[in-house]
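Read-outs throughout are calculated quantities, based only on the coordinates presented, and are distinct from any laboratory measurement. All of these numbers come straight from a predicted model, not from anything done at the bench. Cβ atoms are built from the backbone, for glycine too; each structure is taken alone.
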Structure I
């Protein structure tokens, strides 16, 4: 008969072996690939950095601290500065605030320049006015000298040079253009978003804010730029405008034409408004209908918006301004940044230093050539 002590030993050893095998299987399979996971799917375990708000910012950055404190106060129902969710509205400029402003010039300027001078399907059709406007943009790129009235001329040129395209065709044109490589970085135009500012958008949305993009860029171009990059619906994108008409309208006034089931919307060819400076304030009230409580911009084109948000507001409000002081990781200009810092001091706006407040600017792996 087998010795009972030997039997107990082998039973114990078998149990220990089974436990160890189960533990190894869990550590290898359970951690690396949960059940029902596709073979080519990568599972990313959360890191400590992902649990930290505004993780791409320097922890002690003044702008970061002020924004986090602000959100803490206005989302606390017991705090005197509490703001109901329906009144939590934030407005963001695009170029230079959420997205690279000049490399070597604005996205919409580059788009128009390509349309008029390179696009094989259009360059031979370009009008003299469009060619003259394109030459002014090229002069700006070459010398840094801006021609008077270029902002409006460019708006008119965009409207006329894309006349007749459907809204879907225009959006596709913008999406294709944003695939082009940038001049100064190893990324495409469509990837040129500031990671720290995308974190701000996400943080605000997570705390009940409705985020609007209020840009001087053509509204339809903005839609194409941000699609898939920022979770903001078209109804919350505001920009410069051009006419939209029916493809069968043939110049008739909209009051004298009835849209038919066979009609399709196309770009009408006429420029309406450049959404900069005071125009931003007017259009905010036309389209949003109430005073925002947060403003984010980067230039004097956003000054009116910032002052509107912070003046006579029934709620506690703040205006943040990006200062382009990083001349290593970004196409910065210390002289321009110094002017913005001075304006922030004068108007009590919160400055954001791209150089000192951000750990990174673009997505991982992007370098300035």
Structure II
């Protein structure tokens, strides 16, 4: 174990006992257990996560490695795996063998199973195409898509067929004893921005909420999916009212979070810390009011250009919080990576960050 003790510098209040259950009243035993663990772990520290951490990464010379068994850049640097690992299911709707980032769905499934068996946490997002015009991808801006979806029998048939494929995939995730693996599902994310067809400028708050509720109800009630925890995830938000403008309701959300990236470093360093801290404080206030788990569901500085980014930028933002986790984005290419690899300029600082008693990686979860 990397730490001899976990210092409880975090506030040790937890959710009321009655609230320590998922919103899905038929949630599987393993999903309920995961939820309770998330409640407990957040009093011990904050979990570190990364997108596609097991799928690919970078060698010391910045060449890529792809699909090497048990390999992970974070593990290469620290000797430990992330506590949380993210995946995306984009192109699952088309029965593709690989997702939108070129990762085989068979590999994703295996990695989810391996992470679960090791005691880690899995989270999935879904950059799926436009159900009204399926040739348009997630980033093809299209006004009123949700309005047209509910007005068109054909579009709704397309969407529900895609949901059927999602349901089949998540229900097929099994542990070694045949149990269904619980997963954090983060649909329709970054909706306070407008780069996706479900973004703020392309649909009304009422339409967004309608789509969210329809999706959750369909998965739970029509397809019998009971191994998902649902995460509501904005991009940057101005205040509480802005954050909650499209919130689908407490009965439809298990975890609230936001995505926020650090750009234009080092000139923006102080502003990034200040703004991210404000957002964390707002999020945690809402989490306490609504009895919801909280997280920074995506963050990062591309190419981690600040050598002490982990201890001098990230840690001040999260150190006094009760966030469940924060997740950095993928190590996709030499010009597009968010976690250190062997020899990367922030690697030594990341090791210092790893050794903090309050940062939780896989070995910490295995020990509790």
Check: Which one of I, II has relative contact order in percent (Cα under 8 Å, 6 or more apart), as calculated from the coordinates, equal to 19?
Finding: I
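If Cα Rg over 2.2 N^0.38 Å comes out at 1.29 when worked out from the coordinates, which of I, II was used? Intermediate values should be presented prior to the final figure.
On the way: I: 1.29; II: 0.94.
Considering all the candidates, the number was obtained from I.
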Checklist line | helix-only ellipticity at 222 nm (-39500 (n - 2.57) for each DSSP H run of 4 or more, over all residues; to 500) from the coordinates reads -9500; which among I, II | finding: II
Next item on the list: Work out the source of 2.6 here, i.e. which of I, II gives that when distance in nm of label points 7 Å out along Cα→Cβ at positions 75 and 315 is computed.
Entry: II
Notebook entry, point to check: Which one of I, II has FRET efficiency 1/(1 + (r/R0)^6) of positions 275 and 291 (r between Cβ atoms, R0 = 30 Å, to 0.05), as calculated from the coordinates, equal to 0.70?
Noted result: II
Check: From which structure (I, II) was Rg and Dmax of the Cα atoms in Å, for residues 51-266 alone calculated, if the value obtained is 20.4, 65?
Finding: I
